[in-house]
1. Matching task: -11500 is the computed value of helix-only ellipticity at 222 nm (-39500 (n - 2.57) for each DSSP H run of 4 or more, over all residues; to 500). Pick the structure from I, II.
2. Where is FRET efficiency 1/(1 + (r/R0)^6) of positions 38 and 102 (r between Cβ atoms, R0 = 30 Å, to 0.05) largest, in which of I, II?
3. Have a look at I, II and say which one yields 12.0 for mean count of other Cβ atoms within 10 Å over residues 78-85, as calculated.
4. If distance in nm of label points 7 Å out along Cα→Cβ at positions 134 and 174 computes to 1.6, which of I, II did it come from?
5. With distance in nm of label points 7 Å out along Cα→Cβ at positions 142 and 166 derived from the coordinates and found to be 2.8, which of I, II does the value describe?
6. When distance in nm of label points 7 Å out along Cα→Cβ at positions 6 and 30 is calculated for each of the structures I, II, which structure yields the highest value?
7. Consider the structures I, II: one of them gives 1.37 for Cα Rg over 2.2 N^0.38 Å, for residues 62-157 alone as calculated from the coordinates. Say which.
Structure I
């Protein structure tokens, strides 16, 4: 995806196979926030995050002893809590940086329940209407509640998945199989594996929420 102008990086403790692609994001981020064990990724690239948040039960070995020596905000929660560490990190970022886009790295992979939970956080009441995107090297996921533009290239795979109920799609532009004033129901897979016909696609909704995933082809 294109690197936005004003964004905060939030590292979750999922799977990032190749961390080298993260470096341009690290160098341009307004702030870097790590959710518990997600700290391992910026550390692997030689950067201490601005904030570490969570119950700290999944830190890499030996890190706990070094925390006091680092110039880093530490927000520690008890293990007996109702939120995941990523939820806490996103809500913190949303309140601290209300005008910045939030890019989540490490949100995919690992335990299935954690991955699904990370995706459904896009529909968190405090995050709806705010730009939050889960990103991997070649895939992204975000929520559409009204209108969104997708940038990529012809042949990229775009899937539109209803969340929480039926969604009325007013129109799509730039997709191989267009939708025009149609309803996508929660459950059926009709919106899976559409394709971009050019460098931009647009999705406009009349009501409902769509999970939009965008997969690019590795060069």
Structure II
């Protein structure tokens, strides 16, 4: 059995009773970063064998874990924060299990995307999630132009080091866009800051942000 378990995006208490039960019952926990996940497990008094499962070893580890699942072992899949497979390792393992008709259970839980959207005040009846904004400037501009052309609210993850620059580009292509920067969600310094692209670009250029950032864009 493969159990896909979302983990807290900041506050270690934001984990379900069912998720904790699944972690305690697992034979092995596949974690994006075993040291990082070890903090969560220790916080909740859980001690289980862990194996690393990240973007650099996902292909090789998938085959190994699938065989363990086929032999009846319970494998729990977690990432550093949020839902495995959503801009994080995981979908290849789920796909391999589906192709072998092996049992897969996905637990509901924390998601930076949905949390940011719910707290942004931007239209939430439909939305587009684009993962991380492209690093290359030309591709980033194209993606931001596509975002403002959509009817839906567009949501991206962005590096704090590129946020001000991305907002500056957005100010050029869509100066009247409605924007929300959701930062450090569920943590001590959680912040939702709304405004037009130019004013937000000025703010974050003068006050370089830290932490995890979700960028939301709407033309409404």
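Bear in mind that the values in this text are calculations on the coordinates, not laboratory data. None of these values were measured; they are calculated from a predicted model. Cβ atoms are built from the backbone, for glycine too; each structure is taken alone.
1. II
2. Numbers: I: 1.00; II: 0.65.
Greatest value across I, II: structure I.
3. Details: I: 12.0; II: 23.1.
Comparing all candidates, it corresponds to I.
4. On the way: I: 2.3; II: 1.6.
It traces back to II.
5. Working: I: 2.8; II: 1.7.
The structure behind it is I.
6. Details: I: 0.5; II: 2.0.
Going through I, II one by one, distance in nm of label points 7 Å out along Cα→Cβ at positions 6 and 30 is largest in II.
7. Numbers: I: 1.26; II: 1.37.
The value was obtained from structure II.
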